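Down below are the structures I want you to see.
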Structure I
C-alpha cells in the first residue's frame, strides 16, 4: 500500500492546516501528517557534513522526519505565501533536507505542492514554482501537481464555495498517482 506524507509549513492553525487536514482525512491510503510548527527543527549550519554520509550533525526532530520522507511514496506539502515565498518554517525544512542531495533517497518520489495566500492564485502558483524549483530539481522529485488557494484571513477557505471542487481535483491527482 502506498504511503502519503503530508507536511504543513504554516506557523499557525489556519487555512494551510485546514487544507492539508481536509485532504489528509479524505485519503484512504497509509498516511502521516507533519505540522512543522509543532516540531523542533533547528537551522541548517551549512557544515556540509551530509555530503560525506547521509546524516545531519544537528540533533532535532528532522531525524524522524527523514525516516518519514524515505518511507513515503508521495509527499504533499502546503505553505502559506509570505512575501511571494514559502513560509520560514518550510524554507528551514527545505534547507535541512540537504542530506538527500548527495544521497538520492527521495529520487522519483511524487510530490504535490499547495500554496495559500491573499493574492491571486496564478501569482501565488508562480512564486511557489520559483521557490521550490531547486528542491524538485536537485532532489530529483517528480512534481505531479501544484495547487493554489486564495485566502488571507484565518477561516477564508472554510467559507469558499469552490473549495470542495478544488479539493476533489487534488484528491483525484493523488489517487490517480498511487502505486
Structure II
C-alpha cells in the first residue's frame, strides 16, 4: 500500500493537476500501509481479523476519486460544451457537422440533439464549406489551420481547449497538452 500511495500520489497530483487537498488520498493510503505492516509484524506475521486501516484507506480513496479525479477529467471534456453551443445557435436550416472528431462524434451528436454530418474526408469537408447553406462544423484547431492555409474561407465562431484523450494508457503515460477544438462557419 505504501508503494501504491507513492505511485498514486505522483499520478494524481502531477498528471491530473488536482487541488492540493487531494494529497490526503495517498497520505491516508501510505499511512494505512505502514500501519498494516506494523500490525502484522507485532502480531507474529498474522494480519488483523478486521483490517480497519485498509478499509478506511479504500473508503478515502473512493471518496477522492469521486470528489477530485472524476470532476477533473470531466472538466477537460469540452466536446459537450461545444455541442451545446452549436445547438443553441444553429438554425433549423443550418448544417451541423463534425470533421474528424472520431471518438468524440457520438458525444457531439448526442449533445447537439439533431442530425450531424460526420465528415472524415477532405473533399467532403470542402463540399460542405463551398455550399450555399449556412453551417457549423466542429473540428480540431490544426485541421482548421490547414483549411485556412489552403484558402478555404472559414472563421472560428467558438473555441475551447480540452483533452483529446480522457482514458486509458494515453492519459497516464505522459502529460497531454490541451487540444484546441474549434467551431467554424463560413467566412462572411
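Taking 0.15 as the value of FRET efficiency 1/(1 + (r/R0)^6) of positions 57 and 129 (r between Cβ atoms, R0 = 41 Å, to 0.05) derived from one of the structures shown (I, II), identify that structure.
So the calculation was done on II.
Tell me which of I, II gives 0.85 when you compute FRET efficiency 1/(1 + (r/R0)^6) of positions 33 and 161 (r between Cβ atoms, R0 = 35 Å, to 0.05).
I
If Rg and Dmax of the Cα atoms in Å computes to 15.6, 51, which of I, II did it come from?
So the calculation was done on I.
Here relative contact order in percent (Cα under 8 Å, 6 or more apart) has been calculated and equals 19, so which of I, II was it run on?
Working: I: 26; II: 19.
The read-out comes from structure II.
As an exercise: FRET efficiency 1/(1 + (r/R0)^6) of positions 25 and 121 (r between Cβ atoms, R0 = 30 Å, to 0.05), calculated from one structure in I, II, equals 0.05. Which structure is it?
Here the read-out was taken from II.
With helix-only ellipticity at 222 nm (-39500 (n - 2.57) for each DSSP H run of 4 or more, over all residues; to 500) derived from the coordinates and found to be -11500, which of I, II does the value describe? Intermediate values should be presented prior to the final figure.
On the way: I: -11500; II: -14000.
Answer by label: I.
Can you say which of I, II returns 50 when volume of the Cα convex hull per residue in Å³, for residues 113-152 alone is computed?
I
Taking mean count of other Cβ atoms within 10 Å over residues 89-96 as the criterion, which structure among I, II has the greatest value?
When mean count of other Cβ atoms within 10 Å over residues 89-96 is calculated for I, II, structure I comes out on top.
Since every read-out is calculated from the coordinates, none of them should be taken as a lab result. This is a predicted model, so every value here is computed, not measured. Cβ atoms are built from the backbone, for glycine too; each structure is taken alone.
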